[in-house]
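Got some structures for you, see below.
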Structure 1
Amino acid sequence: MVVLLGAPDSDTAAIYAETVTVGDPTYVGPLAGVSLNLPVFHILEPEIKDQVPADIYEREIGAMEFAIDGEEICTAMTAFRAGTL
């Protein structure tokens, strides 16, 4: 199982990633203290984008790429998985 995020910024993506890996960092939700250790990616990351047919990706995600800072999000997700975020 893989968690695929579509968060609009790097801070939100990092919080969601932390929630599904080590547990809810705010300790208010049902995943407080629950480590699911699920792999997490963002839909804008190249390794995910390359797995979606181009026409479907463009139709469903294309506009989002122009509205948000995808490079910053991808950098944050890579850092999170490496344990440096």
Structure 2
Amino acid sequence: MKRQGLTDTDNETRRVHLEMMRRAPPWRKIELMDDLNRALRLLILGELRRLFPAAPEEELCRRLADRLLGDELASRVYGPRS
């Protein structure tokens, strides 16, 4: 099994993990992706709060949309950022 990128996981652990993911039912894979998406949003919001400590929550949510959707699509969906 070829390693891609840096990893601290040995080959056997990787193999077992991949096999577990192959065997997981679709609902579990979707659940895991939802968990990852939630974690990503929390990480981005934390970074935005650090960068813009005085920004109201509404502005932070819009900046999150910019990061997730890109400026152009976020502007089309939510209107221009003020």
Structure 3
Amino acid sequence: MSAERDIPEPGELVYATPPSWGPAFFALGAALAVCGVFAEFMLAALRSMVRGARASYYRLPRRQRVRGAVLPVETITAPPRD
């Protein structure tokens, strides 16, 4: 190879774009949109759970007859020493 190389000047120049916050904001907006879609389903599920819990709470009897429970008495003994 020779030390002199005949390289022509480029006909077109390529310029890189300056840094931008646009892609980060787009990604954040897309993530929030996806979360918003799922949040609607999660909110519906939460409402359903609260509605079911409230219905089962109001289905319980208002008053209960109190009765004492007799618990069996057990004695605890130490294990025998060898």
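All of the numbers you see were taken from the coordinates with simple rules; none came from a lab. What you see is a predicted model; the values in this text were computed from it and never measured.
Each of 1, 2, 3 could give helix-only ellipticity at 222 nm (-39500 (n - 2.57) for each DSSP H run of 4 or more, over all residues; to 500), but the derived value -24000 comes from 2.
Please state which of the structures 1, 2, 3 yields 1.26 when Rg/Rh (Cα atoms, Kirkwood Rh), for residues 13-60 alone is computed from it. Derived from the structure labelled 2.
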